[in-house]
Structure formats: C-alpha cells, structure tokens
Structure P
Amino acid sequence: MPGNIFAKKTKAHEIFKDERFLYPEFVPERMPFREPEVDGLVFSLQPVLKGKKPQNVFVCGKTGTGKTATVKFVLNELQQYSDRAKGLYINCFQLNTRHSILTQISNFLGDATPRRGIATDEAFSKMLEALKHVSFIPVVVLDEADQLLHDKEASKLFYDLLRVVEYGKGRFGLIFISNLSNFVALLDDRVKSSLSEQSITFEPYSPQQLKEILNQRAQYAFHSNTLGPEAINVAAAHAAKLGGDARIAIECLFRAGREAEKENSEKLEVRHLRKIFSEVDSRALQKAISYLGIAEREILEIVPANKAIASGSLFEAYSKASKKPLTQRRFRTLISELEKKQLITAETAIKPPRGRTRMVSLAFPKARLEEKAKKK
C-alpha cells in the first residue's frame, strides 16, 4: 500500500512559526511610523467618548501606505476603551451601490434588512429607524470610497449619511478612505458643504521603514534563524522601487516563505524572493487595474501599446472617443493619478512648435488591460 500523500509532503524544515502575521487582513498591535496619523484619527473620534458626534474623516494615500490597517487599529482601540462606539468596515469595491451599503448598515444596526426585494429609499428608512434604537454611535468606514463615484446615486448616499443628525436620528460618524487625493473635490457640492472633514494623508513608506515593518512581522511569522541575511533588505527594496507599498513587501516575504517550504529549504533566501517577484508584481498590477475608474480605464485604452503619445493628442483622442468628455484640468489630474499608480509614465519633452509637452506611455503590457476587460 502506498503511503498517505500528505505524509509524503511533511516538511523536515518549517519556515513559518505563524504565517497569519503576514496575511493582508492582519492588524498589528501598534502601527509603526503612523503615530501622527493615529493621533489625527483619535482626535477626530474623541467626541464619541462624551456621547457626541465624531468628526468625519477623509483618509488618502497610495496603495500599501497603511491606511486601512491604521483605521482598523484605531477603531479596535476605541471599541476596547469604550462601549459608546462601534465601527463598521465596508469595502466599496465589494459593495458599491447606495442600496447595498444602506442594507449593510441597517443589518449592522440590528435590522435584518434583505439586500433584495425592497426599494433603496425603503432601505434608507429602515436604517434611520434602526439607528433610533441603538445604544452606541456607529462609525462607518467606507474604504475604496472612490468606487462609489461610478454609481449615479453615490452623491445621494453620501448626502443622506452626512445629514443623519438633521433627521433627528442620533449621532453618526463617517471615515472615507481613498487612493485619490482629490476624492473630496469630485463630490457633489451639497456633499462637500456637509462633510466638514478632517483630512489625513498617508505618505509612502521609505525603504528603511519598510525594512523595520518587515523585521517586526518576521519576528512573529518565522522561526528563528530561518531568514537569509539579505531577505528582508531585498524584499523591502523591491517594494520601495514600486512606490513604498508595504503590502507588496509583506506579500513578497509570505510568498517566498511558501516557496522555501515547498523546496524544504532550511532558510528563506534571496533566490526564493526573486522567484516570486514577477507573480506578486502581476497580482499588484491586476489589482490596480481592477480598481480603476471608468475614465482612467478609457484613457489607458487609448494610449498606444508600444509607443508614447503627447498628452495633448491623448486628450483630443479621449474627447472624441468618450461619451463623457473631461475638462482639461480633470484630464491632467487623472494622468497624474495614473502616473502615481505606476500604470503610465509621463515624461516632459520638447516638441516643436508647441514647446514642452508630456509624452505618455503605458508602464505595463497592454494585453493585461485587455485580459481584465474580457473577464468583466
């Protein structure tokens, strides 16, 4: 009789002590290098401790700068300290309509509201009614909030949530998280006037900060003496090259650890990291493309696959092709955002007779964009 297939795969060398410390959803006990951002969130939420309405907060920054983890960390601390507040985290990439978010909030407040079979306005009424009966102040986190801008009812959702107090239904806090620094500027004027937000910006981590973050996670995730001497440095350097994304740094360490265990290696070495870099980078690219807005995707579709195009020519081509043309100012903003996401390069060049212009090129194979479109 052949032996059990799992017994055959038992490892002589285990790299991981507890790999959960490298999972994307893990929230550390403290947030290194984010003390000012933590203090800003605490200041905005402090009124809850006196039974008052917290200040609304807008959190922005590039992917992998610790926005979501920091907000979750602060909410966990708040809920442990006081029973006057409870946080609800909503990823708007998963729930991206007014109806789905209202029903999610209603269920959080204790009203078993079905996601289907009722009108959106009825879902809002149910949420308001449920809010009258809770003994705590809800703090709703809308992560990837810019995904809601694609829904024509998004402004109504924001406006209604911001005016809950005016309906006489109690206190209510909102935290918006977005990669777009100009997210608030894109909101309806009525929403902007009601928001009265505290803005907190998360800057990318430096290479040294990434090293420290990886060292802290590795201390709990790996057995002692299982990391090669340069593994942390190489993982941090790779993430720094991609814009200081801590998620990429942590995922590289996790994937490389899996690769080392698969090989039954005694240590996680640089060669394991180099083996998984392309896979991790590809996943990061796919995620970045998935989170694009309609206008951003349309711009990328117009950029030629293998050559640069002048930004003025790109704007003209976009204006002709799009059903919803943009102003030049908004177009320039989107170009800057795509450059920050490292999906394009936009180098300044001298081009007679107009003088200086920005030459826009794709920073990834265009086939990736077409592959994503086919899956939708």
Structure Q
Amino acid sequence: MKLSVMQENLARGLAVVSRAVSNRSTLPVLANVLLRTEDGGLRLTTTNLEIGLVYWVPGKVETDGATTVPARLLTDLVSSLPGGERIELETGPGETLHVTSGPFQSHVKGIDAEEFPSIQPTGERPTTRIAQNVLKRALEETAFAAATDEARPILTGVLCRFEGDTVTLAAADNYRIAVKTIPVLDPVAETSVVVPARALTELMRILGDTDDPVDVMLAQGRNQILFHLEGIDLISRLIDGQFPNYQSVLPKAHTTRAVLDREELLRAVRPAALIAHESANIVKLQISSNGEAGITVSANAEIGDHVGQVEAAVEGDGTSIAFNAKYLADVLEKVSAEQFALELQGPLAPGVFKPVGDDRYVHVVMPVRTTS
C-alpha cells in the first residue's frame, strides 16, 4: 500500500473512527484501525464488535493495499504533524507502516489486515432517510434516558419504531421514559428495532446541523443497522429482546397542570440539586392550586437547605411531588423547549413533562416517595 493524504483530512477521520476502538478486548487487532485503499482514497475502519465506524479520506493512491495499526497511536501521531501538509503512508515488511510528512518520518508496527473482523454491509439500498438535524435533536432528547445498568440489556438501547412516514424513538430505565416521534423522508414498512444507546451517542457526534439526509439501512437478518452520511458509515449491532410496553405506563390524565419556563425552573433546580446531593438527592416541587401562580422548589439535607420560587400558570389542584434531582435536571437540560407543561396526578404518580406546542415529545419521571 502506498498513498498520500492531507494531514487535516486524515486527522479528522482518525478522530471520528477512534471512538469505536476497543482497548479491553482479548483480540489485539480490535485496538487497531484498518487502513485500506478504496475509491481513490483511504478507508479507515474500527470496531469494538458492537459498533463499527468507517470514514473515507480522499487521497492519491499509488499502490492498493491494506494493514492495521494501533488506532490511538496513529491518531496522536498524525495530530502532532504540521497541518496543511501531505502525509505519505506506505506499508513495508513485517506489517510496518511508514508515515512521512516533510522532514518527519515514523514507523509503526501493525497486524495483518486479514485478522481484522469483517464489517458486513447491511443492505444495498436505504431502508429510509432522515434529515440529520431532525435525527440529532431527537437523539439528544431521548438517548440519555436509556439505562446504563447491564442488568436488563434491552433497556440499554433505544427502541426505534418505524411506521409509514415517521419513526418513534423511546428510551427508558426504571425511573424515566423519553419518547419522540419524527418524520422520515421515505415511507417505510412498520418495523421495530432496539439500537444500543452507546451507538446512537456516537451517531450524535457525527450528525450535522443540516437538512442533508442520513441513510438508514436495516440488515436482512435484522441483526445490524447502518447509518450512512457522506463519507462516513456507523454500523451497530441490534439488541435482541422485547422492549417494554412503555405506552401502558404513560399517564393518560392529570389533576394538576403547570406551564412554566424551562430555563427558570432549571435555574431553581440547580442550586437545590447541590444541597440534595449531600443527602438522598431529592428535590421537592410544591405546586400552587388553581388560580394561584408558582412552584416552590426545595431541598433539605443535614448540611443545609434551599428554597426557590418559579412562576407558573397552574390549572387544577395544588400538589407536591419529589423527584431525583438528576432526572429532573436531565430533562430540563437536554430538551430545548422554551416552555414545559408539567402534568401531575398527585405525589405518587409519575410526572409528565411536555414541551408546549410540541405534541411529538413526552418525558415521564417517576416520583420519589418521601416521609413528609
């Protein structure tokens, strides 16, 4: 293999694919990046056997070939070289990669490309397409609610339910549920898959704030999903199992509804969360009764206490409810709506957060039972 590429292009590609590198595997080759000439450029591939990332770097190819070298080392090495310069890459005896840029020359020992796991393409044509900015925002508002505990693997994923001209994303752990419905650009047959939240978090990093589409492809055997952008592929395994029926948990009615400014509530919650962190991490909301205006946000711990006031338009009964401070802060930080409607049915029923004017998103937080 012999080719040359621009330093900034190679550095950018390595920065993207290095996030799928595994450093804990018993397979040493999984710590490597596969370099293979393709379509007049260089194809970079990494995988940890759950996620695979592919990035195409334009270049000038003299001799086709492939090898694998330690991904972290190559990433750091290329980043240290001068920008705006061409880098020459050439394989030598013993799977050694020669890296040359102007007066600088490095030699990195690698592993035969044949030992690198194959990342199979998942289909010849897109299952559907979604605008990048729409998908990115939907993932930002849902994926954080997925479980991190592997005790129930299905909950570490995000349910993607394709149906006609929409896809509904749902993430849940034992304490909260986030659901968002967005349009797709091509109608698709009804199907549901569960994608690891870790894969979707990586997808968020590479999606742009643009209307340009990302192609979504499902494998024939439904065990993989591929997201394709210009020059970049993210391939993820799917999680087997039945995602819980979250719809049965979503409250259908409420006795109290408070419309409030998201930023104002977040400003009240943050200092309360600092106090709550020193105790059981509980923040309490006291909602005024119909005709009055306001929510009292409070936290108590041995180290001290905090009380804050938030203006709100309240309909229905006055009530109080306690939440885990982290779950309350998460929804207020991750969802960018200017105003929220908080719907409640008393202190022991789930709290429902809905962005005002957006009926395609709902976030449910389970309450914390307190002695008072």
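Structure notes:
- Each of structures P, Q was scored by distance in nm of label points 7 Å out along Cα→Cβ at positions 160 and 256; the highest score is held by P.
- Answer label among P, Q for the case where volume of the Cα convex hull per residue in Å³, calculated from the coordinates, equals 169: Q
- Among P, Q, structure where percent of Cα pairs over 24 Å apart, for residues 120-295 alone as derived comes to 55: P
- If helix-only ellipticity at 222 nm (-39500 (n - 2.57) for each DSSP H run of 4 or more, over all residues; to 500) is computed and equals -5500, the structure in P, Q: Q
- Among P, Q, structure where mean count of other Cβ atoms within 10 Å over residues 48-55 as derived comes to 15.6: P
- Origin of the derived value 19 (relative contact order in percent (Cα under 8 Å, 6 or more apart); candidates P, Q): P
- P(r) over Cα pairs in 5 Å bins from 0, in percent, for residues 24-215 alone derived as 1, 8, 16, 20, 20, 16, 10, 5, 2, 1, 0 - corresponding label from P, Q: P
- Look at Kirkwood radius over Cα pairs in Å, for residues 136-231 alone for each of P, Q: the largest one is in P.
- Comparing distance in nm of label points 7 Å out along Cα→Cβ at positions 16 and 288 across structures P, Q, the highest value is found for Q.
Any read-out appearing in this document is the output of simple, stated calculations on the displayed coordinates, not a laboratory observation. All figures in this text were calculated on a predicted structure; none of them were measured in a lab. Cβ atoms are built from the backbone, for glycine too; each structure is taken alone.
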